[in-house]
1. Quick check: -20000 is what I get for helix-only ellipticity at 222 nm (-39500 (n - 2.57) for each DSSP H run of 4 or more, over all residues; to 500), calculated from one of 1, 2. Which structure matches?
2. Out of 1, 2, choose the structure whose coordinates give log10 I(q)/I(0) by the Debye sum over Cα atoms at q = 0.09, 0.15, 0.18, 0.20 Å⁻¹ equal to -0.27, -0.77, -1.10, -1.32 when calculated.
3. Quick one: mean count of other Cβ atoms within 10 Å over residues 61-68 came out at 11.9 when computed from one of 1, 2, so which one is it?
4. Identify the structure, out of 1, 2, from whose coordinates distance in nm of label points 7 Å out along Cα→Cβ at positions 101 and 117 was calculated to give 2.2.
5. One of 1, 2 was used to calculate relative contact order in percent (Cα under 8 Å, 6 or more apart), giving 19; which?
6. Taking distance in nm of label points 7 Å out along Cα→Cβ at positions 85 and 109 from the coordinates of each of 1, 2, which one would give 2.8?
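Derivation of every value follows stated rules applied to the coordinates shown; laboratory data play no part. Here the structure is a predicted model, which is why all the values come from computation and not from measurement. Cβ atoms are built from the backbone, for glycine too; each structure is taken alone.
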Structure 1
Amino acid sequence: MVFTKSEIKIYSRLAINKAYWQNKFSKDFVYNAKLNGEIVGSFSMDTKGNIEYIFVHMNYHGRGIASELYRTIEEIAKKTNIKTLTTQVNMLTRSFFEKNGFEIIKNASKVVGGEEVISYSGVKHL
């Protein structure tokens, strides 16, 4: 999964917010993927089935790690009786979610800096 520059900026600020992460770890499903002891990917999903992120370090793209993380998301959702998964989707992540059975919904479009920016959501009923 690839983040846009604005998403990186947001998550960078959150990275140093200890209270944010303590709350997230106590309430949400947060899992890491490790390879040879190194964290190479991660995901976060809340108890309602909203996937906040699936992330794989750029050095490990193309190895099926995001797919494995996603399979774990579905397993957790089914075990905890979550019936619908949702997520925000950008142009870089759209094909991943489509490949995993999400319906992609166009939310809005607006012009930013002379370019049209379209926001999307993904929904999958389990």
Structure 2
Amino acid sequence: MIGDSQVLAPQRKRVDGAIVNKRFTQSIRDNGGAGDVFQRSVVEETRELFDCTVNELYRETGGKKGRRETLPQAAQEAYMVNESLAANELERQIGTIGGDSQDEVNDQIVGSVRQTSKNTRRWLPW
């Protein structure tokens, strides 16, 4: 910087479900998660939050599979809240999740997501 120049504040973006999901996914990667851990985490999250499978959630709500924006607002909000909380917890655990195999690492990550989802479910109206 020269003279009286000032550093500009970084551009801010509106936070939406895609941004929250991206952070959630990154927190899984940062803990060494790989392979099917992403799918397994969403399966467990869905089971705990909605007491059904991913396929059932989309079918029963008329959503298009793989497109969360087609789910009812309450379901989208539940995913956003839970994935934000799960990302916070996984970020806190960076460096503490380990195992002798990738499966053991993935199992610990899925277990963390499951526990966060159970806690989140207590706050949901259904």
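1. Only one of 1, 2 returns -20000 for helix-only ellipticity at 222 nm (-39500 (n - 2.57) for each DSSP H run of 4 or more, over all residues; to 500), namely 2.
2. Details: 1: -0.27, -0.77, -1.10, -1.32; 2: -0.31, -0.70, -0.94, -1.12.
Going through each structure in turn, the value belongs to 1.
3. Among 1, 2, the structure yielding 11.9 for mean count of other Cβ atoms within 10 Å over residues 61-68 is 2.
4. Numbers: 1: 3.3; 2: 2.2.
Going label by label, the one that fits is 2.
5. Going through each structure in turn, the value belongs to 1.
6. Details: 1: 2.8; 2: 2.1.
Considering all the candidates, the number was obtained from 1.
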